[in-house]
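Structures for review follow.
All of the numbers you see were taken from the coordinates with simple rules; none came from a lab. Given the structure is predicted, the values throughout are model-derived calculations rather than measurements. Cβ atoms are built from the backbone, for glycine too; each structure is taken alone.
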Structure P
Amino acid sequence: MFHLSSEEFFLSSDATVCTEVRSPQPNYPEHSHDFHELIIVSKGAGQHVLNDHVTNLAQNYICYISPKDRHLFDQVEDLYLTNILYRKNLLSYSPLLKQLLPHGPNDSPSWYISTETMRRVQPLLKQLDNECRRPTIDAKVMTEVLFQQLVVELARGRLTARSNNETDNKILNVIDWIQNNYAQDMSVGEIAEQFHLSSRTLSRHIKQVTNLSFNNYVHRVRINHAMNLLSYSDKSVTDIAFEVGYKDSNYFSTKFKRFTKQTPSDFR
């Protein structure tokens with residue numbers, strides 16, 4: 001693992017915020033850094049490993065990284081994201097702002113935002129990317145103002161049970177359910193009925209949020225968990241296939257190679 005330093009990215013020693021646009025983001029080995037970071041995924045898919053915890057990256061995914069964390073990107077597929085780097089100790093922002101970001105051990109570091117919120121966030125990201133590269137006082141002030149506005153938008157648009165959009169709530173619940181029940185047999189029709197949605201609505205919204213079809217998203221979740229088991233257990237490939245939801249180890253190997261470009265044995 002290696003460590004990234006602020007001096008490598010920020011415009012000056014007193015700069016507070018900068019952006020790193022990855023279009024696309026390649027696989028990137030495990031690392032840490034001495035600044036805070038917000039990851040905003042606008043397109044594609046992949047695997048994000050934060051402190052050994054594997055998460056499926058997808059469109060509209062947000063993640064907060066602190067200097068205490070270590071993380072990596074792997075198995076990326078046409079993944080486009082913007083990294084917002086900031087020096088928390090130098091920012092002169094409202095104390096209330098910290099309440100909108102994860103700040104306690106029980107706060108989840110990642111969440112999804114609505115597609116509508118992402119539409120509002122995109123122009124903010126472009127303007128922030130432009131302002132943070134200018135070495136003037138007015139640009140520095142504007143950068144901090146835009147950063148605060150961005151944090152507010154990401155907090156307001158967070159998909160939670162408190163969301164005003166009932167469909168967004170249900171899609172978030174579906175994603176959570178798949179993440180926890182991936183080994184079960186499932187079809188888009190059964191899941192849609194379980195969450196009181198039409199199959200068409202569920203398929204369309206899963207595609208909007210994850211950039212994957214319903215079936216491919218299920219496969220992605222299963223394969224990511226299989227990768228974790230292949231890396232950190234001595235279970236056989238056949239046992240792992242059954243554990244993550246496949247009844248045929250050959251079919252599992254075919255899907256695994258499609259997503260990772262390697263066989264399970266080669267990956268191990």
Structure Q
Amino acid sequence: MMVFEEIYNDIKNAFGQLWTFKERGKSLEIITPYTTTTQKFISVFLSFKDEEYIVSDGGWLDNGFYENTFNLEDDTFRKIAHHYFNAFGIKEVKGPSQKTYFYKKTITPIAVPSLVFDLSNFIAAMVSTSEIEFIEREERETKELFRRSANEYLQTVIPKEKMELGAYLDDKKQIRMHAVIKQSSSRLILINYITGSNQYYFNNSITKTNFLFELAEKSVVGRFVKRKISLIDTTAAGYVPTRIATFINHLLENTGSEKIDWSEREKLNGLI
């Protein structure tokens with residue numbers, strides 16, 4: 001079938017059936033089930049040269065294929081990168097276009113799955129490291145902008161005495177909602193905001209809301225909670241309806257809650 005068939009089968013047997021491949025000339029692209037924080041599946045490339053099996057990143061890290069910024073000229077990033085080079089035993093070489101290729105090699109076919117595993121984890125670590133400062137800043141800004149916008153809107157449609165923003169539901173201050181609306185002394189509406197600067201963070205926000213709504217039901221005020229609403233930031237970069245639908249549906253079904261899209265925020269007007 002192909003020159004690497006036996007090795008590829010060893011990889012699938014070692015790591016599972018979710019791995020796929022593509023033949024690319026004299027090399028084999030191995031598409032792993034691992035994803036980066038930029039939501040890209042990680043690929044490594046297997047070739048055979050001078051009686052050695054070589055597993056490389058195909059130059060994709062330096063080329064920015066993973067939508068990452070790879071800059072070894074930054075002192076802090078370079079120190080972290082070299083830590084990973086040493087930890088995973090990674091070597092590097094310049095290609096024809098002066099792009100850097102990261103690789104590991106062996107003369108033993110049975111060792112190839114281990115090299116694939118190491119290089120995949122190395123790529124994931126490097127992408128996460130190269131993106132962390134930018135992503136954290138962007139994520140903070142995204143969350144803060146939506147929190148401020150949502151709060152301001154709620155303050156225009158809900159009487160001040162009927163609403164508490166950033167309210168805790170427990171004495172230990174562990175269960176905090178973005179907004180709690182008091183319809184009466186025995187009827188509460190909980191609202192939590194869902195947003196994210198990318199799909200990963202958006203889904204995390206959904207998961208956190210799911211957890212908070214579950215905890216709210218078990219809290220001392222749980223019996224007074226009559227509605228639970230997720231306010232969805234439809235303007236966020238992480239809002240991709242087809243990619244978040246499964247998470248949203250689970251949230252609604254699991255917690256008996258409902259959602260209101262920011263684009264339809266006028267639905268919040270009739271809560272009181």
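Of the structures P, Q, report the one carrying the highest value of relative contact order in percent (Cα under 8 Å, 6 or more apart).
Once relative contact order in percent (Cα under 8 Å, 6 or more apart) is tallied for P, Q, the winner is P.
Which structure, out of P, Q, was distance in nm of label points 7 Å out along Cα→Cβ at positions 64 and 240 calculated from, if the result is 1.9?
Traced to structure Q.
If Rg and Dmax of the Cα atoms in Å is computed to be 19.6, 62, which of P, Q is the source?
P
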